[in-house]
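The following blocks contain the structures, represented as structure tokens.
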Structure I
Amino acid sequence: MTGSPTRNPAGMPEGMPDWMDEGLAHLWLPYTQMKTAPAPLPVASTEGVRIRLTDGSELVDGIASWWTAAHGYRHPHIEAAVKRQLETLPHVMLGGLMHEQAATLAARLARMLPGDLDRVFFCESGSVSVEIAMKMAVQYWLNKGERRTRFLSFTGGYHGDTFVTMSVCDPEEGMHTMFRGVVPEQLIADLPVDDDSTARFEALLAAKGHEIAAVLVEPLVQGAGGMRFHDAATLQRLRAACDRHGILLVFDEIFVGFARTGLAMFACEATGVLPDILTLSKALTGGTLPLAATVASKKVFDAFWDDDPLKALMHGPTYMGNALACAAANASLDLFEQEARLGQAQAIGRHLAAGLEPARGLPGVRDVRVLGGIGVIELSHLGDAAWLKQRFREEGVWLRPFGNILYTTPALTIGEDDLNRLTTALVKVAGDWSARFGTHGPLEKGE
């Protein structure tokens, strides 16, 4: 007998709702081996930093739904804005038409971002916003009479799951290793964090610079590639090298944008390093509706400003600039402007630094690091991912480690009690892991 079963073979725990039993026979879940994975947790509602399950129990969300719900779930200001917009104009195509929410949002983002990053192209997801940035970079050179079709990105980097973005993710350690050779090979280098890596990076640019359309980097923190931190000096080296070789620089701020680092609203602002193109998503709408933006500098946009129609950027997602999503984003920006999100990120950072410190001395713990609203316990080797997830659920928190990285990126509005619950759970589970796997353990990849 062949074919997939009609039910999740891992079984349905008792008390699960009928809609979940039926849906699991048809729903394909992200980053999940559907044959062996345990059933997901059925959610009844969310509010603040809490996820309420259908059995009435609650979990403190420590990752803000993949870093999106920066203001917490169901913020009344965002909800009210979306409801008002729904009553008048939920969506209209941006091809030949325009609506107020998209226009207002583009202007506000241009005012918030430093320098001349002032042309905003909307789409629905972060991965696509990076693809658009790459397409912009290639056509920038074509419009200027050059053909540059390669990109340089960095080990430990992650820029999305779509085919082109997979080519600029870490090819060895990332989740897309099986696709090596399927997608176009790009150039991958170590971040220039010291003299040796800087020399290797400079040598690569000297040899291949004439082929490279742009360098892509996650500024300050490489997120899904391992929550790896680097400093402003590294980004300054990138900017100077790109300028010397005439290469565009792209900042992927999908994770770190909107106060997550606690240093400034955006990494480019915090570091004083201005990219040529910047991508945003995640916290843009406060975790309510899908929206992303690719923001180009005047230099980049000017290469498309021409009487020749073939020099236009021929790209247009069907739902780009969706009015509901833009209304949510405008309301989210209100909150970033009117409430002390940056100060909250800094306070979270202080709490995380103190709360996670006890894990530093545990056997098998390689590092403990914190930057603003990002707290990380790095284990010495990969552990049992399913066991870790289950232990966190038992502690009443929602955390999803990837590989050997235990991390939290909570809503910036999280209260001290809930934050303490997260840090306590992280240290306790790290201790349990240390006792069980600290010197050896199963090697398994994936989130």
Structure II
Amino acid sequence: MTLPIRKVLIANRGEIAVRIQRTCAELGIATVAVYSAADKNSAVVRLADEAIQIGPGPAKRSYLYIPAIIEAARATGADAIHPGYGFLSENPDFAEVCEAEGFIFVGAPPEVLARLGDKSTARALMSDAGLPLLPGSRDAVETADEARNLAGDIGYPVILKAVAGGGGRGMRVVRDPSDFAAAWQQTRANATAVFGDGRLYLERYLEGARHVEAQILADTHGNVIHLGLRDCSLQRRHQKLVEESPAPGLSHELAERIGEAAVRGAAAAGYVGAGTAEFLLAPDGEFYFMEVNCRLQVEHPVTEMVTGVDLVAEQLRIASGLPLTVDAGTRPNGVAIECRLNAEDPEREFAPAPGTLTECVLPGGQFVRVDTHITTGYAIPPHYDSLLAKVVVWAPDRPTAIARMRRALAETRIHGAGVATTTDFLHDVLDHPRFRSATHDTALIGSLTEPAAVSA
């Protein structure tokens, strides 16, 4: 496939930058890596056709510093910029600057990023499109008193969420009215510090829920499709650890209803690009819209494994103004599971555990994919997300996929002074009866890490 894009600057780091580089190489597209001083020895730098240092370790002075990224694109003659996930990937100002400077932004248009990045606006838009929402505020709530009164009307527990939030951050569950004032202040302060926007909204907190999501693709020719569902219920502090596709235990009819709702919402928003519509699934089978992530998800490989679709290639086609290569009839074949290997210590409430790797042995074998940027000798920087690698497996059925993942994790050796990872903990998760029976929900990881569960 020949695309008009000839050189892509990847405004990101780590495994996602390597992931994008590989598709670009297969398509004959040159890549430019931008890197911080902390990442100067990264695999991203080694694999790129060109590389430019854009600042020191802290992200605010490198990967989040828009002028340095734009100057690097100018200096290298890049014609497109791919933001990956996180950092600037959902920043409408960055997308707008890219377009104003003559670069193709490989992502959703700035106006769509602004529309869906504001979670209260997104809720209102999806409500108008007929998607089901949990009881809560349609818009941002102005004061703590207004929010407390609304919480009393809809009933506890409730969850406070940052309007500008994303990635599982900026949320707090409140179970008792006496805790509301402190929770409001803490969540607002956190939202201001992390997102630069302290506005909050709230909704009823759904106990025993599963977290499911639909992968969306939409081009500029009016094609809007979904590629099936993923289950992302296994989370710690709203951060995903294990994902799989298709979402297990759902009837075909329910899965199609959720997928169709995602497509309807994306069309209503004028969506263009690869994105994900996220939903909560109640124990009674009802589902509720949560948010749209206007970017490539960390867990996108499980969708690629069960559909054979290269989502980065589709992103590049869409950004080039070309139609999708897949249609609405594309559905999953088999089962894929992804485990995130993070530099975190599960025995210390998943505290970051960076250091220099003295041993790095990653799994292989049939139907095993590893997305990573680490090798032996790699110094894990303390400045960024703790993700080291994603191990992804495919099998024709779920029991075989679980067995394959257990084997892959058993082969994994990631060690170093001060380094702890989630690898062993994920073994316990895969062996849990509720995961095996696909009756798990978003509370399972929390139950495993409670003091009684850890000491048992």
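When relative contact order in percent (Cα under 8 Å, 6 or more apart) is calculated, the result is 14; to which of the structures I, II does this value belong? The partial results should precede the final answer.
Details: I: 19; II: 14.
Here the read-out was taken from II.
Using FRET efficiency 1/(1 + (r/R0)^6) of positions 269 and 341 (r between Cβ atoms, R0 = 41 Å, to 0.05) as the calculated read-out, with 0.75 as its value, let me know the right label among I, II. Spell out each step's value before the answer.
Working: I: 1.00; II: 0.75.
Answer for the origin of the read-out: II.
Which of the displayed structures (I, II) returns the greatest value of mean count of other Cβ atoms within 10 Å over residues 237-244 on calculation?
Numbers: I: 17.0; II: 21.6.
Across I, II, mean count of other Cβ atoms within 10 Å over residues 237-244 peaks for II.
Work out the source of 57, 50, 44 here, i.e. which of I, II gives that when Cα extents along the principal axes in Å is computed.
Values: I: 65, 58, 57; II: 57, 50, 44.
The value was obtained from structure II.
No value in this document is a laboratory result; all are computed from the given coordinates. Small disclaimer: the values here were computed from a predicted structure and weren't measured. Cβ atoms are built from the backbone, for glycine too; each structure is taken alone.
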